[in-house]
Structure P
Amino acid sequence: MIAKIHINLTELVDRQSLFELFVSTFSFPAYFWYNWDALSDMMSSLDPAADIFQHMGSPLTGVHLIFEGFDVFESHFPESDLDQFRALLIDLSLGRDFRSDHLSFTFELRYSP
């Protein structure tokens, strides 16, 4: 089963707020370091038994991330951070450097109407 996770990016103002959103959404542990490498590590080793997935009835095989308000997010973020975020999403979707039992990832970027 694929879990669909909606993530609203419209209120984010900086890299720290993006990391905090991922921490709260996926219940990262207290030792999360709030940097791109740590975010990549946490997402690539995401536990299918994490709290956010508890409502799923069947075994979880993947995660579809739906980023709402990507256009607003893009307009507030420095290009270097956007490049890092895009690279992270691509790496997640390609399964680079993952454990052999990792979840598959897909994503979509939604723009405001």
Structure Q
Amino acid sequence: MIITKNSPFSKKEIGNLKETFESYIKTVIDIEQEICSAGADRHFESEQILLKQGSKQSDLWGGGIDLETKEIDFNSFINIRPKDKNTSNEIQDAKIREKYKKLTEFFFKEIYE
């Protein structure tokens, strides 16, 4: 199940999001519009949803959250964008990483409380 929204996910929604991978949720976040699309099997599925809703490619970054360790990762094939100075699966720009991290903590604040 994929859920796309601009407010934090509820406990029930987080339960639905972890249907794909029991303890891990893939996320794609528009770091400018502050919208998260989560729960996809592959990041590009969430990326396509956000693009159709008007997000700009350069604002979309992928990663995920491990629900057991609460660790956030910054790893996705959609992050490989040499024209945006990102040549790796990992988000390389420290400012973008920090913004992605803070937004992930906001959208998944239910697991951090």
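Using helix-only ellipticity at 222 nm (-39500 (n - 2.57) for each DSSP H run of 4 or more, over all residues; to 500) as the calculated read-out, with -8500 as its value, let me know the right label among P, Q. The read-out was computed on structure Q.
When relative contact order in percent (Cα under 8 Å, 6 or more apart) is calculated for each of the structures P, Q, which structure yields the highest value?
On the way: P: 38; Q: 26.
If we compare relative contact order in percent (Cα under 8 Å, 6 or more apart) over P, Q, the biggest value is for P.
For the read-out log10 I(q)/I(0) by the Debye sum over Cα atoms at q = 0.10, 0.14, 0.21 Å⁻¹, a value of -0.24, -0.48, -1.12 was computed from one structure; give its label from P, Q.
Numbers: P: -0.28, -0.56, -1.30; Q: -0.24, -0.48, -1.12.
Answer for the origin of the read-out: Q.
Any read-out appearing in this document is the output of simple, stated calculations on the displayed coordinates, not a laboratory observation. All values derive from a computational prediction rather than experimental measurement.
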